[in-house]
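As structure tokens, here come the structures.
Read-outs throughout are calculated quantities, based only on the coordinates presented, and are distinct from any laboratory measurement. Remember, it's a predicted structure, so these values are computed and weren't measured experimentally. Cβ atoms are built from the backbone, for glycine too; each structure is taken alone.
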Structure I
Amino acid sequence: MDVVIFILAMGSLIFGADFIITQSERIALRFNISEFIIGATLIALGTSLPEMATSIAANLEGKPEIAVANAVGSNILNITLVLAVTLIITRCFVSKRDFFAKDSIWVLMPILIFLLMSIDGVISRFDAILLIILMIAYLIYLIQDSNRLDTDYLKEDRKKPFSWLKSIALLVIGFIFVVLGAHFAVDSASSIAKSFGISQWVIGVILVSFGTSLPELVVSVSAVLKGKTEMAIGNIIGSNLANITMVIGVSALVKDLPIDVHRYIFDLSIMTASTIIFIYIMANKLYSRPAGISLLILLALFIENALNGLTPTSS
């Protein structure tokens, strides 16, 4: 029964996130916001809502391992799965933006700051405030940079019928589905972990993070198929930044988040390694199928290690 509830909860998260993403994009188009900005901000934050809601609920319910593991696992999957699939299905990667020059620091910096904060074994409320400030700084940076980005492609989209009442109503419905889905996802995932005698971390870093990463995967694939590669990459960059700064930050702001760095060193190392590989791909413009396949290999190593951890535990 817990498995059924978990699947339904994941469906609720994805369904709610889709409402939020779609309406956020429509609102953004009304203000002539560029493709990359939409992907890196509104859509990225929208697709990170399931992670945020799930992690906050997990921390409030006394399951901090799921809260942290969800963010870590989502960051890994966004690169090794979402980016990998994006690169594999992209026929011709065309972008006017130099991702390495403009965005690489925002990809790596939050990871390094998070690792430094984790050394003492806890992400405190003070740490949380710093992480949230980092997200605000990124948004300010994008706003300042937005004037130099091409927005001509939006002219046709802005001609489509738009209703503020409908958009706000659907946004509210989306938030309701996300919040309810998060509560039941955490509760059922914890029960599954206990019934199989495995740790909440493993459940969070694989099962929960995969479920909450589905919106990023769906949005990025959809964007690529529509020829909006900048939106797809922006979604990945923004989502990973949001996972560390907002998902962990807001969760820790509600209640301090304990984290055992030594115990989960492999997963944290995979997150760091995948981030560095992402930067390397951006630096050398290796937007190709071989690069995507290489990321999938890293994903396989991550999953293999996690499955090896499926042993009885008292967590």
Structure II
Amino acid sequence: MERKIQVAFIYKDCLGLSEHNFFTQHRNLLLKALTRNKDVDVQYYLCDKGFDVDKIRDKTDAILLYEDQNFWANCVPDELLGIKNSNIPVIVKIGDPWDATKYDVKASQEKYKIDGYFGTYASDFFYKYYPKNFNYKCILYGVEPSLYQNVIPFEERIKDKILNSGAVASTKLTNRIFAKLTKGEGDPIKHYKLRTMCNSLPYVDYTTTLGHEYVGDKYPLLLQKYATAIAATTDIYTMKYFEMPAAGCLTFMEITDKNYGKNLGYRDGENAIFINEKNYKEKFQEYLSDINNPKWKEMANLGRDHAMKNFNNDKGIESLVELIKEFK
């Protein structure tokens, strides 16, 4: 029997890994799904600031970190003592790639002696912000299976409204000017243009990220209230493209030549409905004019099957294990 891979996840107590955070996909991947993988023996090391890697030198095949910096989540040790003289490979999950414009990614790589990076973002999108010689693997995850079992039947959900949730851009002129001048790559309109546009429609129910009780692991419960939902991001798909179908929603997905959504394997009119800035109103009306058509339920069920099969955390960990094996 092949020996299990010994992984050390080193982290600080932080909001990013808290069950109280407004999103818990990374917590579920790293603190739950990782422990379920039969090929891995993971040890968790909670530290205050720094961590001495000499403590684990002879019993660890790979070090795993939450991210490559403490820009927002503050989950990463301030220092890995002794890492310069260590041969233990270091693998990190990335945050939003555009945040890399706000810190020195090369300095972070050197500081933590990082060997490999992973995240849900398409590789081409990662390399828009990170050096080409960084080793990156796109790993699709985000659906924690236990949270998406026994969903509310499609026919029992709200049908005459379409759910839109998450961050949007302000439509006020002064706010738009301010964001354009100060936010740079973090300007919400760069990421959520169509999602923002949808909110002007009377049949769209919108809720902000924190504007409801269904945060973190409760988010699937909000999704299950609606038969349909909108997954729309301008430059790159997000986990909503995984979560909404997994929750049994017929999902209107922004899929364009720019946002890499075609990489996800959905098929327009079969297990999702593709929208863009030109046709979204037409697509919504096609559904709303015939909300009881059984084809919508069938499409939602196929979308759920696709998401549960391809974007679950256990499959994501299998891909992460393959990445770790590259450095053993």
Ranked by distance in nm of label points 7 Å out along Cα→Cβ at positions 108 and 260, which of I, II sits at the highest value?
I
Which entry (I, II) yields the derived value -7500 for helix-only ellipticity at 222 nm (-39500 (n - 2.57) for each DSSP H run of 4 or more, over all residues; to 500):
II
One of I, II was used to calculate volume of the Cα convex hull per residue in Å³, yielding 137; that structure is II
A value of 3.0 was derived for distance in nm of label points 7 Å out along Cα→Cβ at positions 140 and 204; which structure in I, II was it taken from?
I
Comparing I, II, where is FRET efficiency 1/(1 + (r/R0)^6) of positions 132 and 244 (r between Cβ atoms, R0 = 30 Å, to 0.05) highest?
I
Any idea which of I, II comes out highest on volume of the Cα convex hull per residue in Å³, for residues 76-163 alone?
I
On relative contact order in percent (Cα under 8 Å, 6 or more apart), which of the structures labelled I, II is highest?
I
